[in-house]
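Below are structures written as structure tokens.
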Structure 1
Amino acid sequence: MSKIKEIIKQIKEQDIKMVDFKMVDINGQFRHVTIPAESFSEEIMVNGIGFDASNYGYAVVEKSDMVFIPDPDTAMIDPFCEIPTLTMSGNAMIIDSPENKPLAQYPRNIVLAAEQYMKDSGIADTMLILPEFEFYLFDQVGWQVKPNSIAMEIDAEQSYWNSMNQGLAHIVPKQKAYHIAKPYDTSYECRSEMCMLMEQAGIKVKYHHPEVAASGQFEIEPMLGQMSKMADATMTIKYIIKNTAAKYGKSATLMPKPIYGEAGSGMHVHMLLLKDGEPVFSDDNGYSHLSETAHYFIGGLLKHIASLCAITNPSTNSFKRLIPGFEAPVTVGYATSNRSAVIRIPAYAKQPNERRFEIRNPDATCNPYFCYAAILMAGLDGVKNKIDPSKNGWGPYDFNLYNLSDEEKAKLQGLPTCLEDALDALEADHDYLTAGGVFPEILIKNFIKGKRAECRELSAIPHPAEFDKYYNL
């Protein structure tokens, strides 16, 4: 109640006119409801605001009425509203349930349940994660899908394809943009403002820089943070990236593969576990200074990687990124400093409290709450069942997997090559997610059903490249 009183005081002192409540749908997209600040009260913070969860993808119509309980710890001034607005996220609860029973399908509740499952296991009490946010900034973008016209057109002024149009010749060669400086880094101020807004929102930023793709690809990387808080932060980071881009007259996308022939955008997730403040993954005598528990955690991720892909890479476009030749992982395996394996152990993390690894296949089309919770549950399953990645033939692969012969590559296990295959894997392998009731079975079924419908819809639409291949046959 003291925090609620502080918010009421803040509303008065800062002359806040509107209070905004941000909810998350099944696809990981913000929805929101706004009330006049004068209507805000302690009662709303305690009893919440009703909403129809069926429109969010969580519940059937007959049992869809839910209540949203704001979390005062997430309160912040929305920097993109001209009218002074205080915004909060929170949790969804079931109406008329004893003590506001959480809606088990709601993303924020799932990530909290996963953290509790970890604590109950005794393996660790804290998971720290660091997601890397790769994205494109375009100067123009448009598309249409009509019976007589299917088209997409994108432009980035700095791109190599504008070498005859850009009068000052500030052109970046194809796939040569990594860390490129001004005057070629034309969106520097835009990204710096993004980072300053993240800092204002309480999200510590490690750095930002241009990424490989010449057509406006960049990265912002925050500092390590507690998993549930970083899930909230992920939503805020995406919100800031997109809205700041719009302020600068640009369009931001975290879509995995928006441009054919250029690097895709991933959301690599670094992770480590702590117990009583001590690192669980560190061992000076282990491979790459990782403990046995860390290796079992890796084993769990690799065992369940095909089904994980349905959650960490839940778009058909995701699998256009997961192809050889663009530093995207395509091989089920682990190694040190090797970007071609799904699990990469960074060699620069030398201190015991920094020793960790990253899973490289996720992208930002995922629901971050589902993604991070699923990663934790897969890893814990590996620890519980002592799944040794080396004994299962998953590495370590301390060499460039892209340089193997076709015969050698054929011996390796690969990621799913399309969303349909990943959904098949999730349908067959999700007991590790439902352990402890963390992921409700009904949510997994609804998620698979919705994604299969997406696949059917997109597979029925003719592609312009098909005209190139087949029109004159």
Structure 2
Amino acid sequence: MTNRQRPAPWGLCILLLLAAIALPAAADELPDGVVAEVRGRKLTFEGFSIAATQQATREIKRSRSGPRAVLEQLIEELMVVQECKKLGIAVTQADVRKLWNEWDGKLRRTSGGTRTLRDEIQDRGTTEREFVEQMWHIIRKERIAAHPKYLGKTLPKDENARLRQVGIVIAEIRKAAKIQYGIETIDHVQQKQKPDDLGAGVVAAVNSEPITNKQLGRALIIRLPGQKVREYLDKECKTALLSIKGVRLSDAELEAEVEHLRKLWPLERELQRDEVWRTVSFKDRFETQFNMTMDDVRKSRYSRGLLGLVRNMRPEITEEEIRAEFERQQSGRYGAHILVYDIEIQFAQKKGLMANQGLPSYRDARKIANKLSSQLARGDSFDKVANDVNMRRRAWIQAKRIRIYNTDRDITLREQAERMRDGDISSPFDTLSEVHVMKRVGLRPARTLAEVRPHVVEMLARRKARTWIEEKLKDPAWVRLRWPLPERR
């Protein structure tokens, strides 16, 4: 299933609460060093650095990109600084200024005076501060590579040859370095190992020299894309709001909430459009929704606060609201629907968002659909053909069982399915950007309010929680922040 095809699980789900919500405009009156203020509570840059590291730590357990890449960058930079000290290599501000002027001059010449190095930095989506720090690093690496201890006194003039030589030397230095991690990485998870005990506040060490959580946090704020940093700041503001709201869950209350969601999941997955949700366990869905393990949810003030806020909203749901929501969805997820087995083949648009996305052309998609229809006409079972399709593991062609509701989204599929009898297999037909071959399974009755009441209440509670957060975040009487941060300019 592609993200485009998946229905939003759990309706207006916790994922919507986790998503970034627009925050108020930057506050000019915040004191220096303060990045945000939530109802009088000030968040300093130093505090935000630590908070960013705490948020990133959970991502480092799941991925080698993003925050993990920033950590690896810090490790290499510290390793290079250490090697420069051993070799007596000194890099000065004048060296960096000279390199800046060289690069800036080259850009101005090649662009006929229309572009500068600052234009290039902006186009890359990085910050000038980060760019300058990388210039220091580049000069240090080249000075090391040109040292007589390694490959010679000079570097090749050819850029590719020079980069290869520098890479060889840095790899040699890293191989000899003692690198330790004080936080769990994806490698630890995959290899079922534990990180080293480096002491509180230390995320890594290079030859016993520490990298602290403050150092990593500062690097994350400066080096990650602005959208990601804003997400971290957003989450800290929302955590503060939840604290001010007085949302607190004891360990027992948290476990009760998890158990409540576990009991609700069988009903909620039955209401999803794609029947594949039948095979998704509660644990997998829960951890995907929060983008962290259950243990990390238990440790997260933010996640606990969200669960607590929804819990507090449930008693506020009225019978009138429940009935109105049920009636609104009677033609959708609570209504009668047709169950079908659908093979969908996406094709590339000549223009627009779907152009050049590695998809087959419309003509090729039609050929594939016709070939599948020929197999079915020769007597191959639909299940066998569908299984063969899914075994290919291609994102643009999938076979799945879906529930077709009486909604605008499914209008073309529903018109086709309504012309078929149970067990019928369609000829290939088109929707906006797909070719389909469909088998009708059968009509399924609408759900009653009694059947779906727990789901309706949960959706309404989550909606109320989301609305409360949105309103407070947009209210300058509650939240003020400085954005973009001075460190990112």
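Readers should treat all values here as calculations from the given coordinates under stated rules, not as data from a laboratory. No experiment lies behind these values; they were computed from the predicted model shown. Cβ atoms are built from the backbone, for glycine too; each structure is taken alone.
If semi-axes √(5λ) of the Cα gyration tensor in Å comes out at 49, 33, 22 when worked out from the coordinates, which of 1, 2 was used? It must be structure 2, since only it matches. Name the one structure among 1, 2 that mean count of other Cβ atoms within 10 Å over residues 43-50 of 15.0 was derived from. Value 15.0 for mean count of other Cβ atoms within 10 Å over residues 43-50 corresponds to 1 out of 1, 2.
Comparing mean count of other Cβ atoms within 10 Å over residues 123-130 across structures 1, 2, the highest value is found for 1. Starting from the value -9500: which structure in 1, 2 was helix-only ellipticity at 222 nm (-39500 (n - 2.57) for each DSSP H run of 4 or more, over all residues; to 500) calculated from? It was calculated from structure 1. Quick check: 14 is what I get for relative contact order in percent (Cα under 8 Å, 6 or more apart), calculated from one of 1, 2. Which structure matches? Working through the options, I get structure 1. Consider the structures 1, 2: one of them gives 1.19 for Cα Rg over 2.2 N^0.38 Å, for residues 67-314 alone as calculated from the coordinates. Say which. Label of the source structure: 1.
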